[in-house]
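The structures come next, written out as structure tokens.
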Structure I
Amino acid sequence: MYPSLSDLLQDVFGIHVRLPIQTFGFFVAIAFLAAAYVLTIELKRREKSGWLKGIQEKYWVGKPPTVSDIVFHALIGFLLGFKFIGALFQWDAFVDQPQTYILSGAGSLPAGIILALLLAYSRYRSKKKHQLEKPVLREELVMPHQRVGDFTVIAAVGGLIGAKIFDSLENWHSYMQDPLHSFLSFSGLTFYGGLFVAGLGIAWYARKKQINLWQLADAFAPAMMLAYGLGRIGCHMAGDGDWGIYNSAYLNDGHGGVIPAPPGGFQQALHQYQDFFLLNYGSFDRVPHAYFLKPHWLSFLPDWLFAFTYPHNINNEGVPIPGCTGLHCAMLPVPVFPTPLYEITTCLILFGVLWYLRKRIFRPGLLTAIYLIMNGTERFLIELIRVNTKYDILGIRPTQAELISLLLIMAGVVLIGYVHRKHRPLQAIPVGSSKRSGY
């Protein structure tokens, strides 16, 4: 695994450079950028069709600088100088633990003060340069696709907050042991929590800006599926714990590779690494596992698609890797199902399906309903072989994601009925010299 981008560059390209960029965060950023690009394309298409419209917004030109504006830029300058310029003088600590460094009190106070003064003065000079004797109130037509940057920020902030809240509810016992550290850390993120809070934030913003919510939701559907699939690449590459249950058909070869397990091999491995399993599960009977040996008709596929030990995972979960030195030298004692790989493949395929359907479905809200059913079904199925906290409800032990995914499926089905009753098909975009209507 590659906890940092430096590890990835070293292994793949032989380039040794120390970068304070974690692999998970890098791919999450890629996911947001790709989703923003796809969303922009789709919003422009819907605007061209007349399904989405912009609004006139007023703004002042030539107003003098204000105290609040100068103070805001000074604060931004201080944070940048204190943390990021300070990081240059504490490079080793920053590179090894960038998240810990950012959330700590470490930094350069002189650099923060200097950059705060520079940004405050620069803002003041810029405002004075463009100040008019009499400020002018102007209007500008702002289209929905021009707000993709705002949508991205709302999704990022709301998604992070929601993901942490839902993860805290799912793992309440461990959260209460150190609430502040748990909430501020970047580990432990629940996708559905992020989806819910970010969705509420974007819906509120869209209503404020008079954007049609049904059209916006339909435009978001392919982008969200793409973002989820690309984000899971970061989960797998970093080995952040979003893996599946143990595959008892395989064993760890002792160095992070996998080999087929002989009869009784899984039980022997449990006893061999009993300190790990008893600490994490309390008893051998509670260790989640399933037996799946690669069939002959899939013999051309590598074994690690069915069983993986996540060596050098970022959480340092597992047992020591022989001969390894450094920050990340752990591997899982028994291989697990690499569920992030399954979700990457599935969600990218589903993105392709949604991208294909977007020009063939003309009832507002119908594409959103299909997305909800696809998303819920995909996640419900993957939860069957994925490690997650289970609830005990009348003898049934579902995970949080299973409950939410079932709700999404039901919501999608109900929404299909609602859309067919309430929304008529809109006029299709002309293709060549002909026009098509959809259903």
Structure II
Amino acid sequence: MDGPDAGYDCGFLDDVVDDGRVSFDVSRREQYAGDASPHEPRTPDAVVWPTDAEGVSRVLAAANERQVPVTPWSGGSSLEGNPIPVAGGIVLSTYEMESIEVRADDLQATVGPGVVYDDLNETLARDGLRFPPGISSGDVATIGGMIANNASGFNAVRYGETRDHVRRLEVVLPDGRIMECGGDVVKTSAGYSLKDLFVGSEGTLGIITEATLGLDGIPEHRRAALVTFPTERDASEAVSEVVRFGVRPGAIEYISEGTIELIDEYADDLSLTAAPTLIVELHGNNEGVDEDVAFVRSICEDNGALGWESAAGDDREDIWRARRETYDAVRNYQEDLAPAIVGDVVVPISRYPDIVEALGEASADLDIFCPAVGHAGDGNLHYTPLVDADDEDAVDRALELNDRIVKRAIDVGGTATGEHGVGIGKRKFMEREHGAAVDLMREIKATMDPNGIMNPGKVIPDSNE
């Protein structure tokens, strides 16, 4: 490579990739230039799509020998620029590695990284099982991407994040070695947990080519409620109390009043009340779930709940529509406005009311309209400051809002990202969150990827940043 924009000569891939599974066509390469985030796209020099670990191994070994960057790609639904090939080089798509082997008796499934989340759960449902983290982009996101970002969502408050379900990984290292990490068991005390090193590494240490996942049964009884409150603090205080008093909801989602107004305008058949709102879902395999419902309702009423609309069985989807319409409602609010960033902080549950309040204060202070939702039960808050991308001052104010909220979250013991990953946008907060441990991360990266070919420009900030 003769300069930062000169591009890499990837012609060697013709001799490495089976069955012509490589493309140098501009139109094909441009499909892999950007993800679902606002981050600037970058067109790679080549795209390859192997079908097995051996194919991935050959590509990585050849690229490593020539010091050509390789960026893994799965569903492209990332929100922090995680799969954007910022250094050019090769995009390696695992999307066609989509095998599924279900072992229902062991509550496990072994899957390829290209399996789409919703497709996996459709297959598992035949045996009364599911992979439960629950993500909003489940119709697009793949298992490989979920593991790489340690994704989670609606159901994490009860069932945990992706990491909690990964039993074994097959991973290809930057030099082409194929490694097995972990095993097909629930627990082990045998040595370092290398599989956990790759979960959440965002493709910076290697490429996942197969995963064994632990599964849960589909709960027999599910109850949902849509609850409105007079203030944002009342709603978030109710969340904190539900969790602190020992209830384990299947999901508990927060939606700000401004976001409810957007959703109601976008999907006018919902007829929502313009107020801070929680969606609570409770799961169980016996009728005891009704006792949990009554207890949660009493907590909400003690915190000033204005309304409680409940449903069971398939009717729950009518309540969940208010949450599922959020993304489209925000994106379609005004033609000239778009999200400047997609926030993703997590705080200790007792501080959830504080971070919700801090977001409202920052939004007012900086004069930025900022819809917000959150997987509130595990302290996760998402926010999308909307701006005219051509208004530099507005963009700067939106970024300042994000800086304030992320720093506030970290300073109260939280994190810059709960599920979207570090990618490009959160690198600058890594030192604040992890301190000297970032140096150890750099050492691990240098040991495993000495030529720096794996997804460069992501996760770990440069030492001079």
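Since every read-out is calculated from the coordinates, none of them should be taken as a lab result. Note that the structure is predicted; figures quoted are calculated from it, not measured. Cβ atoms are built from the backbone, for glycine too; each structure is taken alone.
With distance in nm of label points 7 Å out along Cα→Cβ at positions 8 and 376 derived from the coordinates and found to be 3.3, which of I, II does the value describe?
Computing distance in nm of label points 7 Å out along Cα→Cβ at positions 8 and 376 on every structure in I, II gives 3.3 only for I.
Which of I, II yields 3.8 for distance in nm of label points 7 Å out along Cα→Cβ at positions 56 and 272, as computed?
II
Out of I, II, choose the structure whose coordinates give helix-only ellipticity at 222 nm (-39500 (n - 2.57) for each DSSP H run of 4 or more, over all residues; to 500) equal to -18000 when calculated.
Matching structure: I.
Given a value of 22.2 for mean count of other Cβ atoms within 10 Å over residues 112-119, calculated from one of I, II, which structure does it belong to?
II
If log10 I(q)/I(0) by the Debye sum over Cα atoms at q = 0.10 Å⁻¹, for residues 104-295 alone is computed to be -0.51, which of I, II is the source?
Value -0.51 for log10 I(q)/I(0) by the Debye sum over Cα atoms at q = 0.10 Å⁻¹, for residues 104-295 alone corresponds to II out of I, II.
Taking 3.1 as the value of distance in nm of label points 7 Å out along Cα→Cβ at positions 256 and 400 derived from one of the structures shown (I, II), identify that structure.
I
Given a value of 4, 16, 25, 24, 18, 10, 3, 1, 0 for P(r) over Cα pairs in 10 Å bins from 0, in percent, calculated from one of I, II, which structure does it belong to?
Source structure: I.
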